[in-house]
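Any read-out appearing in this document is the output of simple, stated calculations on the displayed coordinates, not a laboratory observation. Values in this document were obtained by computation on a predicted structure and should not be read as measured data. Cβ atoms are built from the backbone, for glycine too; each structure is taken alone.
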Structure P
Amino acid sequence: MTRQPTPDSGGSSDWASWIGRSQEQYDVIDAGRATSLQMTLDDPFAPLREGDALPPLWHWSYFPEQTRTEDLGPDGLAVGAGLLPPIDLPRIMWAGSRVSFPAPLSIGREAVRRSTILRITEKEGRSGRLCFVTLRHEVIQEKLLCIDEEMDVVYRDASDGPEMLPPGRPAPPATDWSRQIVPSPVLLFRYSALTWNSHRIHYDRDYVTAQEGYPGLIVHGPLLATLMIDQVRRQRPAARVSRFAFSALRPVFDAGAFTLAGTPTGDSAALWVADSSGFLAMDGSASFDP
């Protein structure tokens, strides 16, 4: 994600008042969006219907930030809108999440997502100043907590030339679970639409190469995470995921196929994504009930 800097935004001391800020969003977990996700992800299971449990992480297609087109910046994202603070660093990325699923989220019923800013921390990184914002999202349906998520968002400076990628670390070798996916522009566009994500880095090749200095369209971090946890559903269809955590390490582009991999151990599994060059792009772990 990229957000344009706000002129009056400043240092960390200015953001203390943002900690504890919250908002609520209501949505119906309708079967239409769930079915559209099934088609987009080439889901092999029977069509989801009212009363079924929504698969893990598919809640990211619900509770969208409702932003007018005139409020979007040149990158396709809102300028200083929503819950995230307008910190004076132009590039934003979803760095990772820790999610628990204490109860099923049922399709066909209304739910509320309560979002709160937990922490704002500034650091110096390899590429300069960084600012981390940690949010908590609680999804509640009929007074029952169904999803409890901590989400890390990192703000950073833009580079002057071609975007420098983090150093590559080879992904682990052969695994028990492995699946290759070619990230076509159609897949990225459809997922953008289903998650109400208008960021141009995912569908506008001219923009992402000329303006942001990347070599191609960027595969959504949430899409990669969703496909990672989908391995549990495909390999252990009777299991119910109770926890999942992931960290984004390196962007994945549409230049070639990426690999979803996993190694189960009892009622848990190590999961990861390897990019087309074999580098570790996303690392995660899941716990599930047998």
Structure Q
Amino acid sequence: MSLRTTSNEFLMKFTTLISAEQLAQHLNDPEWIVFDCRFTLSDDMAGYRAYLKGHIPGARYAHLNNDLSAEVTANTGRHPLPDVSLLAKKLGEWGVDRNKQVVVYDDSFGSMACRMWWLLRWLGHDAVALLDGGIQRWSKQIQNLATEIPNAAPTTFTAQPDDRMWVDAAGIEQAILNQKNLIIDARSEERFSGEREALDKVAGHIPGSINYPFEDNLDMDSTYLPVEELREAYLELLDGTAPENVIHMCGSGVTACHSLIAMEHAGLQGARLYPGSWSDWITDPGRPVETGE
């Protein structure tokens, strides 16, 4: 969290995580906009159906494939970065502008909603936070769901993308050569090792990368670990590597954002994302692949 000045008043700005109780205090605030980002890889309309059955009051729905990604081609990963102008247009239609606090949530520990968190940060909008514990924690603690689809008041969202926040496959190749970068893969251990791969055509991982499943960011109650524990865990993982030399990846550049939130929340700023991630890396058979731990 940090402070911002809007209309000469000091307001709290949430930039990493927000609790259900904190969101509930602002549920009727016109300067706050909530997004439901529920999504299932095996059924790409399941999240929207769940949204229609019940969502946090006022929440808009953002679809991972249709809204938060570009079309897949033979030379991209499974969730390419969306076109900046198209996403900016949608954000404006949803009512997002520079004065809005955005909150995103899902029903999968933040593993899908974190994508929208990162995209907004990439486009220069840092007043965006992930609802810690997702809709499950909201339903348990606040018990307030709606079925009405909100009427958004359109505005203009001005995108200012910061392309220093991400790297492409060439950047990964350079990182392998210079050996000063640490590549952290957020996939499961069995996918990283190549023991099992259900989503991509090639199993394994990028040489030199290390495995830290995004679930390791979570406590027993499915919320993020306390900030002190997150910081201790990542400092041990980095082992002297500067945060700005860390590159996060996963299968398609989505769940890796979960670990970017963790580092930001722990005060370790500057890590970057490989948006294409493993599904992009393997589009070129000439790129090296490793298996095993």
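Some observations on this one:
- Looking across P, Q, the calculation of semi-axes √(5λ) of the Cα gyration tensor in Å, for residues 60-219 alone that yields 30, 21, 15 traces back to Q.
- Sorting P, Q by mean count of other Cβ atoms within 10 Å over residues 180-187 from high to low puts Q first, with the largest value.
- At a computed -7500 (helix-only ellipticity at 222 nm (-39500 (n - 2.57) for each DSSP H run of 4 or more, over all residues; to 500)), which of P, Q: Q
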